[in-house]
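Presented below are the structures under discussion, each in the form of structure tokens.
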Structure P
């Protein structure tokens, strides 16, 4: 199954939210560091608004000390 940009953002944002809880970082604090409102942070983390760029998602990950890596694998051929 093909993974979309939205799928990738949602996967990273879920890990960001976990890291925020672990580190005790509020949505408001994350928003202040990125100059984004807490309401926008909330809508991103809930998947209601995915208009933010992947660069912005990576900025969020950096603030909560997450390293994001891309894994590329050769697709297995399916026999018919």
Structure Q
């Protein structure tokens, strides 16, 4: 176990310690795949969502999501 004291208020030290821990547990490739899940992204999600869903009734969206959920869970259970 690492006995080094980490100053959690220092972002650089915290980042280094976190990456080191990820590499230790997941290996370098696994750590990279894990970190790639957390990108800041681009654009304005709220504005894009409003534009995408404009004019579609809420109950239609809910029914579509439920249908997809049923397809997914049915596929997992072999039904």
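Taken together, the values in this text are just the output of simple stated rules run on the coordinates, not laboratory data. Being a predicted model, the structure only gives us computed values, none of them experimental. Cβ atoms are built from the backbone, for glycine too; each structure is taken alone.
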Among P, Q, structure where helix-only ellipticity at 222 nm (-39500 (n - 2.57) for each DSSP H run of 4 or more, over all residues; to 500) as derived comes to -23500
Q
Supply the structure label, taken from P, Q, corresponding to distance in nm of label points 7 Å out along Cα→Cβ at positions 8 and 64 with the calculated value 4.2.
Q
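Match the computed value -0.81, -0.83, -0.91, -0.94 of log10 I(q)/I(0) by the Debye sum over Cα atoms at q = 0.14, 0.15, 0.19, 0.20 Å⁻¹ to one of the structures P, Q, and report its label.
Label of the originating structure: Q.
So FRET efficiency 1/(1 + (r/R0)^6) of positions 24 and 56 (r between Cβ atoms, R0 = 25 Å, to 0.05), computed for just one structure, reads 0.00; which one of P, Q is that?
Corresponding structure: Q.
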